[in-house]
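Listed next: structures, encoded as structure tokens.
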Structure P
Amino acid sequence: MMTTAVEPTEDIAALPAAVRWRRALAALSRILAHPEETERVLEFTTYANAGGGQQRMAFFYGDPRSRRLYDEHRALDSHTIDLDELVKLPADTLGHAYASFMKQNGLTPDVFDGTPKHFHEPRAAYLVQRVRQSHDLWHVVTNAKTDPAGEIALQAFTFAQLRAPSAGILAALGTLRTIRYSRQILRDVRELYRLGLAADNLAVFPWEDHWATPLAEVRRLLGIPAQPRAIGGYTADLLAA
């Protein structure tokens, strides 16, 4: 569960690499010391990923599906999503599964309302926002839980999909921290990393066109098993002890 962070308004992509990484590592140090400060994850990813933005933009906008999302100003936020309505859909649909996931975990789609202020190039800002807004849907289709193990494994999946440095670093450090408590994390991270390599590009998927589509069918479209095993769900109490 991520709390709202106060984001910088300067153009992060224009900062020298040394400045970006100094700030990224400061945020990472804070995350390691105080894992409950989830807003620091957003700060870390903002600075760590800015350097490779041009390559990720070329990859994202090279797909006609993403150009359609951008041209139509698609958003997954509190202005476009009504969880109370989605949960009324049949139990086997994507919309019902997503709304149930959000409600069960005390999450709302308004966390990422509005566009990021730290990227002055509109297409870059949209890419960052689309990935952030669809994060919880990635949980749903991969069946990754929201405890630390589930989040770490999903970071491995994200790294395989997007090659975002922050995802690789968080997956690696999270695995090293968690393995002291459970070796299951190795299986989970390896499995989701491989799945991320094999699956279609989730970042360009038009989720809002498929609320009424059976979840198993959505997974098939994405190259994900129809009934993936649960990933994570065993570390919340271990790491809090």
Structure Q
Amino acid sequence: MRAMILAAGLGKRMRPLTLTKPKPLLEVAGIPLIEYHVKALVAAGCKDIVINHSWLGEQIEAYLGAGERFGARISYSVEPELLETAGGIRKALPLLTAGGEEAFLVVNGDIFTDYPFERLLAEEVKAPYLVLVPNPSHNPAGDFGLVEGVLDPHLGEKYTYSGVSVLPVAMFQELQLDKPEALGPILRCAIASGKVGAELYEGFWTDVGTPERLRQVDQRTKEQKIDGF
């Protein structure tokens, strides 16, 4: 299975830090966020990685290169205009399906977690499949209800989507190329069918969405020696 790291955002909430550096290159304990993801994916056995980028994305390519020093094979999907999450995935499909794959692993580039990605490579995980986390203070209402391992639009306690998932290629094939498309409506449509699996992960996870959260996770990582992968 191939993986895609979503790294094309503008990082507006992280300014001024992101005025001269893309958010995935901001550091936690001296290591860029995106490097944690690359290393974790490789450690899980997922070595073919696609990264989309836009704002200052050339810095990401310059830092990661083709991935050799991490044991990865990295390809890039460049977005001259931001395409949002689903639109970005649609543009990257030729790279994600180069080996004939029917599903791929997705990781948001601006989260920090020790989630074991190898879980998502197991045969019993069928796409679409989302990893949920307990609701953080900035999203107290949660995103999706979870009932016995299946997402439900109406029932179950709601949890927050972690930004980690396994998604089917077919979910994006019919989207118009180079048209901005959000992922949320597509997921909700699939959830309404009752066929989206999920799990609740209660390990370390944070959405590094503001400078304050970045400072907090940096301090906690240094104090508790969290690897992030």
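Ranked by mean count of other Cβ atoms within 10 Å over residues 111-118, structures P, Q are topped by Q, which has the highest value. Could you tell me which structure in P, Q was used to calculate helix-only ellipticity at 222 nm (-39500 (n - 2.57) for each DSSP H run of 4 or more, over all residues; to 500) as -17000? It must be structure P, since only it matches.
Work out FRET efficiency 1/(1 + (r/R0)^6) of positions 15 and 119 (r between Cβ atoms, R0 = 41 Å, to 0.05) for each of structures P, Q, then name the structure with the largest result.
Working: P: 1.00; Q: 0.75.
Top value of FRET efficiency 1/(1 + (r/R0)^6) of positions 15 and 119 (r between Cβ atoms, R0 = 41 Å, to 0.05) goes to structure P.
Each of the structures P, Q was assessed by mean count of other Cβ atoms within 10 Å over residues 87-94; the largest value belongs to Q. Among candidates P, Q, the computation of relative contact order in percent (Cα under 8 Å, 6 or more apart) that gave 26 used structure Q.
Throughout, read-outs are computed from the coordinates displayed, never taken from laboratory work. These numbers were taken from a predicted model, which means no experiment stands behind them. Cβ atoms are built from the backbone, for glycine too; each structure is taken alone.
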